[in-house]
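Down below are the structures I want you to see.
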Structure I
Amino acid sequence: MRVADIYAAGFAFLAAWGVFSGAAAFKAAGAWSARRWQMFLVGALFTGSAAACALGLLLGWFRAWLLVPLGVSFLAMLPLPCYFAAVDRIGWLHAARNLLFMLIALLCFALGARLLPLPWGV
């Protein structure tokens, strides 16, 4: 098994999580508010970006810039509520979540701009 396959599995898991969490927007009843549309669009960006990275790694056409939209999706998640209500209620946990999302976004941008080397040599 190649290292790229392990990363591809991780990105595929993220894409599956995006589909799972995005389904909540469809389950809620009522008209779509601006916040609900924002949650749906950010979820679609996250899911599509993770899926593109997974497919790129599996098919051998991955490029570092594919990580940039994933980083954008993590930044776009910052003002949105968390899927886990406890994270929104506990201040320090919410701050830790936002810090983690910012660090992941910065990592995606650094890898996408090739400021950091990719471990599998792409």
Structure II
Amino acid sequence: MIREDRFLISHRPYAVDLSSLRINGHWARVDAVWFRGTKSAPTAHIGFLHTIQDPDPIDATEFLCRYSDGRYGGNCLGRWDGERYWGEQVLDIMNQHPAILRPMLDNYPAAPDGYDGWWRF
């Protein structure tokens, strides 16, 4: 992935939580948020990026720099369009996701606090 300083929705960028790297076997993943849609009608998404990496990355930045196959994009766990939430139907998660996604959409196109943006394939 490539780190960009400015947000361009056409580049389909992700903001990532650099402290969230988890490795299970050779599967590595980081938590991520992103916008999709159009500049006039964006939606806010939350989920993760994951891929197999061997050897295991030492940190999230190495994971992102080595992650080159973006054809599948992020794994979306929740989405907010300004009116409706779609996603995990577990009460704790249904409370957590909108707490991130609502202010994210309100502050479009800024990355939310705790997330490093913007990364693209």
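Here distance in nm of label points 7 Å out along Cα→Cβ at positions 46 and 78 has been calculated and equals 0.3, so which of I, II was it run on? Source structure: II.
Out of I, II, choose the structure whose coordinates give helix-only ellipticity at 222 nm (-39500 (n - 2.57) for each DSSP H run of 4 or more, over all residues; to 500) equal to -6000 when calculated. Matching structure: II. Computing Cα extents along the principal axes in Å, for residues 70-109 alone across structures I, II gives 30, 15, 12 for structure I. Here mean count of other Cβ atoms within 10 Å over residues 14-21 was derived from just one of the structures I, II, and that gives 19.5; the source is II. Given 27 as the derived value for relative contact order in percent (Cα under 8 Å, 6 or more apart), which of the supplied structures I, II does it correspond to? The read-out comes from structure I. Assign the value 46, 29, 24, calculated as Cα extents along the principal axes in Å, to the correct structure from I, II. It was calculated from structure I.
Since every read-out is calculated from the coordinates, none of them should be taken as a lab result. Quantities reported herein were computed from a predicted structural model and do not represent experimental measurements. Cβ atoms are built from the backbone, for glycine too; each structure is taken alone.
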